[in-house]
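Listed next: structures, encoded as structure tokens.
Just so it is clear, none of the values below were taken in a lab; they were calculated from the coordinates. Here the structure is a predicted model, which is why all the values come from computation and not from measurement. Cβ atoms are built from the backbone, for glycine too; each structure is taken alone.
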Structure 1
Amino acid sequence: MSFTLILLVGLAVIFNFLNGVHDSANIVATAISSRAMAPRTALIVVAIAEFCGPFIFGVAVANTIGNGVVASDQINSQVIIAALISAIVWNILTWVLGIPSSSMHALIGGLIGAVVAGAGFMAIKLDGVIKVLISLFASPIIGFFAGILIANLIFLLSWKSSPKINGVFKKLQIITSLGLALSHGTNDAQKTMGIITLGLLISGMIPSFHVPFWVIFVCALSMAIGISLGGWQLIRTLGSRFYKIRPVHGFASQFASTAVILSASLLGAPVSTTQVVSTAIMGVGAAERVSKVRWGVAINIGFAWLYTIPLTALLAAGIYAFMKFILPMITQLL
């Protein structure tokens, strides 16, 4: 295995780990905010479920990312390295600022920018990119309306219940947290699997695109470790800044998110867990009372989603140009 490939795999694992840290809030924020589970217990439990997800539900999303977006015979490993560095920088920046930005948007933006800079627009598989973009932008809308639908159904079925039902919803949140973690591990960890497998294919380590077992294991493990460490600032953003989360809200939003993310995963459609969970939380709140949701926070997060792809694309293109042209010049001067 060459140094370039080792670097590519290492960066991919770092990106996957940061994705886990970044997305821990998506999985446990509502369960912690509603006091269904203690913070550390919640993170450890869902980390185990995250690890199991790819082994249970397959790698359809990895095939979409690694085999359906770019032409592998027209790019080199430096392109993928530039894309990963761009996505990593973006993840760290949004993590520090506490912005629930999309790691998936960052990865796709970085990949598109680096590929165009390194091989031109012809190396982009337009049909695959359109499929990914439709999935990314449709899934949060579906998550919002799924949240409204499920919340209204729960309110209808439990409107005569006593306050003791909150205890039932707290217990049910343990189940929905596990389901959401399984679906997240199935979808998000596979994105990195697709990138690593693409790198192996470009480097000639494998004859055709198929995800090796060790790639699944390493990506699932690094994601689980990232989840277990948690991103507390992001948890506060998702768990309290939209509105005060009660057990019924946590259960409904997690149920809706799980249904959307798992369905997309089985179809091979990559989604942003951050987007789906955030809009499901808003949908549940809006189902109870539209004025309950703090829409200003949602608008700020929405802007972050919109500019993530173009900014990471530009950043990746600049990183590739530096690696390809400027760095060799500096090396020669030294």
Structure 2
Amino acid sequence: MYYMIKIFHVTVFLIIANVCLNAQQFNALEQATSEHITIEGSNVSMIPPPEFAPSENFKGFQNPEDPYSMIMLLEIPGPYEEISTGFNEEKLKEQNMTLLSKKEIIINDTPGLFIELDQEASGITFSKYLIIYGKEATTLINGVYLKENKEVGNLIKEAMLSTYIDNSLSVDKRVVLKYNIDESAGNMKFNAVMGNSIMFNRDGKIPTESKDGLSLIVDESYAEVDIKDKKVFCLGRLRNMPGSYAPITQKGIKEIEINGFEGFELFGKNNENKKEEVYQVVLFKEGGGYYLFFASYLRDGGQSLEDVKKVIATFEVK
């Protein structure tokens, strides 16, 4: 449960609470044009920049010849009003970001923000255009490019300004994932898709209000890096989770095999919340990379662990 709340805050940079009365209409589009391309697994379309194509790694568009330029869509579980509490100059500075401009907008009858900022990462300065909007849920569209590449930046901004939301479109948010998993096997409910991750819990709420506090995140790594010492990697993955987790040494780390994928399972504890335990499984791809399963539940959670194992056992690659 604690991890679900932490990753919720880590993944998204929060924004201000309400759109004021002076919010501007973002664009004049009443429908998508023939040049618009819908981002798979969403109800959002735009006219991508030249040389940009739908990405195979995330929801959005990227230039296969330019790894630093992309437009990525991220759906954030939770109402806009609840999560929009901190996207300001001070919070951005904590993430090595410099706020350049922020404008309140209305995009297809939905309140939001249009933000421009710079970010330092590994000695490189990236520039970003962000569209953030929502009502009962929140969506973030992130246009990224190297700050020095002004020409690409102008093209990305133009594409962002062409954004159209089709609120009448029925969307299968899981269609972009490259794997399947059946949460009903363990009496769990679908919660959200965020990038390559999918989130489940008992009641579909964030944070969950279930008595056992059970939550499960399944994630696929973007990079296909060859991992030499897989057991050490699994231990490190647990310790690097948002929060303060450590393995329960007496339970050990054990080899596991699920539907042709081999890896390791281990149990962990939350050093900041003695009532919480976690169960982690990492399955490794043959060509590099991995799948991660991370479940959080209260220590005396009854069927929690058994139900999580039932769900994970249904995992398969499409």
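Overview of results
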{"read-out": "At a computed -27500 (helix-only ellipticity at 222 nm (-39500 (n - 2.57) for each DSSP H run of 4 or more, over all residues; to 500)), which of 1, 2", "value": "1"}
{"read-out": "Top of 1, 2 by relative contact order in percent (Cα under 8 Å, 6 or more apart), largest first", "value": "1"}
{"read-out": "If FRET efficiency 1/(1 + (r/R0)^6) of positions 161 and 257 (r between Cβ atoms, R0 = 30 Å, to 0.05) is computed and equals 0.05, the structure in 1, 2", "value": "2"}
{"read-out": "Structure responsible for 119, with volume of the Cα convex hull per residue in Å³ calculated and labels 1, 2 on offer", "value": "1"}
